[in-house]
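Once you scroll down, you'll see the structures, which are given as structure tokens.
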Structure I
Amino acid sequence: MQRLEGLEGTVPRKEIDAARTEAKSLAERERSIGASLSSREALIAPISGVIARADLVVGQVVEPRDVLFEVVDPARMLVEATTADASLAARLAGASVQGLPDVSLRLLGASRSMRDGVLPITFAVGAAKPGTALPLAIGQPVTVVAQSKERIKGVVLPAEAVVRNPSNEPIVWIKSGAERFIPQPVQFRPLDANTVVITQGLSADNRVVVQGAPLIAQIR
């Protein structure tokens with residue numbers, strides 16, 4: 001710029017103005033970059049919570065759209081369950097997390113479209129006792145046990161009580177006397193992962209073998 005100003009009258013005026021503008025722009029960039037080298041920039045999250053993940057290293061150059069930290073609110077966690085039964089959401093009476101009795105689930109809603117052949121259902125997670133921390137982590141896989149509004153009349157038994165006879169029919173063993181057991185054909189429906197409900201074939205006074213039923217069939 002100084003060289004061009006010394007040649008004023010022999011060079012076009014627009015070249016001198018362009019050099020002054022460029023020199024001013026470079027000086028402003030120098031001041032801006034110099035201040036950032038000796039000062040710290042505060043990173044402020046738009047929400048309050050705890051840091052779940054940090055993707056940042058010393059000296060990293062970032063863009064405005066880059067995600068540096070993931071901030072989550074542990075008190076507002078969600079559980080997404082999937083089912084192949086599209087009508088299940090309308091029949092839900094409640095749900096719970098298997099193996100975590102201190103966690104309560106509240107149905108928020110279900111998707112209107114299938115995803116990879118299954119229907120996502122979203123639940124809000126809460127602590128059964130207010131004020132206690134949730135024993136869950138972000139991304140942790142859990143098993144959701146759904147409770148249906150449908151009512152079935154029958155006898156609830158452990159799933160291991162129902163075995164198959166040589167004809168591949170479901171049966172239970174009924175104790176009729178001392179060391180005497182009778183195979184009884186039944187009809188059943190699964191109640192959850194560990195229990196079934198016998199809808200036909202049993203009465204209230206039957207004594208059913210609930211442990212070791214497969215071993216009885218081996219006795220002759």
Structure II
Amino acid sequence: MVAITQEAPNAKTFRLALPNPVAHLPGQHYVVRLTAPDGYRAQRSYSVASAPEASGEIELTVERLPDGEVSGFLHDALEVGDELEVRGPIGGWFVWRGGEPALLVGGGSGLVPLMAMVRHARALGRADLLQVVVSVRTPAELYYAAELVGPDAPPSPAVTVVHTRVAPPGSARPAGRLSAADLPAVGAGTTVYVCGSNGFADAATDLLLAAGTPTEQIRVERFGATA
């Protein structure tokens with residue numbers, strides 16, 4: 001474990017140095033496995049937040065869930081210098097290779113794999129290929145806020161932040177759920193990547209389909225409540 005960063009009140013980013021690095025694609029994930037002294041094992045999959053260009057290291061941003069076996073250990077017990085057992089990278093469907101335009105739609109921690117895509121686009125000098133829409137409950141819960149929308153943020157794709165419960169002071173958009181008005185038009189050559197909870201993924205996909213986006217242009221990754 002190289003570094004641990006508090007990403008949001010309930011989320012931390014863990015940066016790991018890999019002994020045998022394997023290049024990942026933006027959108028892929030790693031499996032983290034914990035083994036107790038009595039031999040009991042628990043494992044969970046976590047998306048990579050870092051770009052492939054971060055040679056030899058990966059960043060996993062993990063939300064701490066109530067009663068979460070693995071996320072609870074990572075948040076409460078893991079320290080810099082500790083070792084973790086990880087396996088990956090895994091996944092070939094929900095990946096962006098950097099050559100075509102994409103709309104990234106994330107809900108809460110669903111932003112994590114999309115952030116790998118944003119960082120990859122920046123490294124390629126092609127941030128113009130991406131548009132990002134992220135839905136969060138409050139401003140404090142936006143992961144990577146300084147990097148995405150802060151005053152010192154690097155060149156970035158167009159980013160729309162939807163606050164569902166509390167909007168920041170002066171916001172032109174009142175707090176409320178993601179709506180059709182929050183989503184840009186999807187061109188014929190654009191792939192849409194939707195990531196979030198089951199409810200968010202379903203709602204976002206329904207909005208896209210209702211707006212006329214063909215099913216074959218939408219890729220969805222959803223997560224459940226265990227971690």
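Any read-out appearing in this document is the output of simple, stated calculations on the displayed coordinates, not a laboratory observation. Being a predicted model, the structure only gives us computed values, none of them experimental. Cβ atoms are built from the backbone, for glycine too; each structure is taken alone.
Each of structures I, II was scored by distance in nm of label points 7 Å out along Cα→Cβ at positions 8 and 144; the highest score is held by I. Matching task: 13 is the computed value of relative contact order in percent (Cα under 8 Å, 6 or more apart). Pick the structure from I, II. It traces back to I. In this comparison of I, II, the computed figure 10.2 for mean count of other Cβ atoms within 10 Å over residues 112-119 is attributed to I. Could you figure out which one of I, II the value 15.2 for mean count of other Cβ atoms within 10 Å over residues 104-111 was computed from? The value was obtained from structure I.
When P(r) over Cα pairs in 10 Å bins from 0, in percent, for residues 16-119 alone is computed for each of I, II, the one that comes out at 14, 45, 31, 9, 1 is II. Computing distance in nm of label points 7 Å out along Cα→Cβ at positions 96 and 128 across structures I, II gives 0.6 for structure I. With distance in nm of label points 7 Å out along Cα→Cβ at positions 40 and 184 computed over the structures I, II, the top value is the one for I, the highest of the group. Upon calculation of mean count of other Cβ atoms within 10 Å over residues 64-71 from the atomic coordinates, which of the structures I, II produces 16.0? So the calculation was done on II.
One of I, II was used to compute Rg and Dmax of the Cα atoms in Å, and the answer was 35.2, 125. Which one was it? The read-out comes from structure I.
Can you spot which of I, II the value 22.0 was calculated from, given it is mean count of other Cβ atoms within 10 Å over residues 24-31? Of the options listed, only II reproduces it.
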